[in-house]
Structure I
Amino acid sequence: MKVSAIIPSAGLGTRMGGIKKPYIEIAGKPILKYTLKIFQQCQYVDKILVVTAKGDEERCTNEIINYYAIDKVTDIIAGGNTRQESVFNALQNLSSNTDIVVIHDAVRPFLTEAMIVESIQQAEKHGSAIVAIPVKDTIKEVNKDGIVQKTLDRSNLWAIQTPQTFRYDIIIKAHLKAKEFGIQATDDAFLVEQMGLMVKIIMGSYENIKITTPEDLAIAEAILKLKEKK
């Protein structure tokens, strides 16, 4: 079974004041390094494709890939205008003999190898598998005027994370269909759902945060310190 990982890291860091998040350091090392090291260590993953912002290919190669010896990275690809376009660019660069594709946010550095392995196993079985966690807070649906319409049943709600893992034939067809019909989504599983296919949920972790704002950096530092103590 051939497994490839796609790591979208082409965001412009708007909510970080224009600083590109994959290169922001936690405990003296860039976020992207922590993420890639987990995939590097996972024996199930054969190769990694990193999607960077246009013009950042050399920086990513020199500062991350070569510096930290991430030798499973076979391609560094320029991203598109959206995350969806960036993932599609990477999918087009995979060989047709790819069996499973693992897609993971570059700025979720606290995923575990166990998450990757289980997502691969469940995707092989069900076609699609995504990591998620049960919602802790009460969630209310609100209209455009800020008026509560209803309170949703929390027991049925999950917050979606990555990795999101798919059989290659499913995810490439989902992206091609989205391109044909102009479907836009913030996660790849939605595109698969639009094809009427099942998506399997697997348990993630509340530590598997996406570092998006400056406040998240403080949380990430705290998580890293806790991990180092274990």
Structure II
Amino acid sequence: MVTFKDLEQSGWTHKALAYDQHFAPVADQAIDAILDLAGNVAGCELLDICCGTGNLAASAAARGARVTAIDFAPTMIEIARVKVPGARFEIGDAETLRFSNGSFDVALCSFGLWHLAEPDKAIAEAERVLKSGGIYAYSTWLPPEQGFEMFALVLNAIQTHGTMKVDLPPAPPPFRFADQDEAKRSLTAQGFTDFSFATKTAFWIGSSGEELIDFIYKAIVRVPMLIQAQVFF
């Protein structure tokens, strides 16, 4: 049986280059915010979880961190290694990290929780590999009603002209970790105690609906599957 995790890994492996060219410039607008939440990372052992094509790792290294980064898509890792030769990149599973307990001062996850079948397990793994007092920071997308307009446009179109009940493996709630109360509950359950949240606006500039759909098909995995699974009469 094909799972949500299977589709995510296959999709991002296929779309790594397109993601780097088209969607990374949107997601990268959160890099400074997530690093600022982590504080001064100079000299720190830093783990970048779900590192994508390496742009967060590059910024962390530029701030003086000793960076190790993992992603489950081999093609993402190939691109990242070229970009950031000073960091260590590995193919890896965020839900089952291979590192020993207490290996890192900082663990970051930029938009990765969105793509995981068991995000709580990934948070628990991040806590395990952190040293005592280590810092964990993640970024995630806000739900449509709080400003994720790109998603709202597509979601509203599907709900108006199609259906959300499609033949795809069930996915975890995508905006769960944007809810601060839910985030605190999950983080507390995994052993974290102090919390800080920040909100930032990211922009994608396009001139037409056709350009938006082209962008989505090139650089996003789940939404194109949802569109393709529609049956129109």
Structure III
Amino acid sequence: MSTALLEVEDQWTVLRSKAEHVGELVSSPLTPHAQTSAPVGDEVAAACAEKRSAWYREVEKCVIDLSKAMPEGAEDYDVRKLFELLFELRNAIESDPEGTDATGKVELAKIEMGDVAHRVGRRLLHGQLDDPRAAADYVLETLKGVGVEEVARLLGVSTKTINAWRAGRPVARNVRRVVTVAQLLAYLRASMTPRGLVMWFDATREQLGGRTPLQMLDEDEASAREALIELARGARGQLAD
């Protein structure tokens, strides 16, 4: 693999890591001290407030870091949304000095920020998978443990080609199909085992006129892509990315 391609892949990986870190931070539980029925002293209350403030500063720092790294910077739609929600989160924290979050505004802002951060991560992954080499590597990694014959069948190539790709050879055959399969797996893998993923491609679907996703790919990958992406999104309950 060329140095230039490695650098591009590293950039995607760094961006995804930053987005995932924001998602992890805002998903981490906060334990408001005032939710307990036991009396809490001023020192404990102050320590809890400082802990929450420190957590917020870290979230803010990571959102800014992500915005600086994104190609469109703060002009990126999702990054702008993160900043809007960050402002709402700060206001919710400042208006809740006792840390009870009685109105649920802090938790709501956290959940919404997590959703946006995860959407950014998915979008970055799909962008990365537009590269055939990255797509092939993703398929091979996702379907690790699945027989080479099964993987070859999904990608419409020979087992010899699969072994060559595993050895790092250039991905020059069935490029569009490789990318499409990788994109589909990116939607599905969180909720399925590798064997379950293969079975998804072999299951007949009413939405596809009684055909299987694999049949659709074999007939015409280009025209099947949109329908299959919609089907895969539905399998995860995703309306949009």
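Consider the structures I, II, III: one of them gives 0.95 for FRET efficiency 1/(1 + (r/R0)^6) of positions 149 and 165 (r between Cβ atoms, R0 = 25 Å, to 0.05) as calculated from the coordinates. Say which. The partial results should precede the final answer.
Details: I: 0.15; II: 0.55; III: 0.95.
Matching structure: III.
Hey, helix-only ellipticity at 222 nm (-39500 (n - 2.57) for each DSSP H run of 4 or more, over all residues; to 500) derived from one of I, II, III reads -12000; which structure? Write out the running numbers ahead of the final one.
Numbers: I: -10000; II: -12000; III: -23500.
Of the structures listed, the value fits II.
Please state which of the structures I, II, III yields 2.2 when distance in nm of label points 7 Å out along Cα→Cβ at positions 93 and 197 is computed from it. Don't skip to the end; give the middle numbers.
Details: I: 2.2; II: 3.1; III: 3.7.
Here the read-out was taken from I.
One of I, II, III was used to compute distance in nm of label points 7 Å out along Cα→Cβ at positions 69 and 189, and the answer was 3.0. Which one was it?
Label of the source structure: II.
Every number in this text was worked out from the coordinates using simple rules, so none of it is lab data. On a predicted model such as this, the values are computed, not experimentally measured, just so you know. Cβ atoms are built from the backbone, for glycine too; each structure is taken alone.
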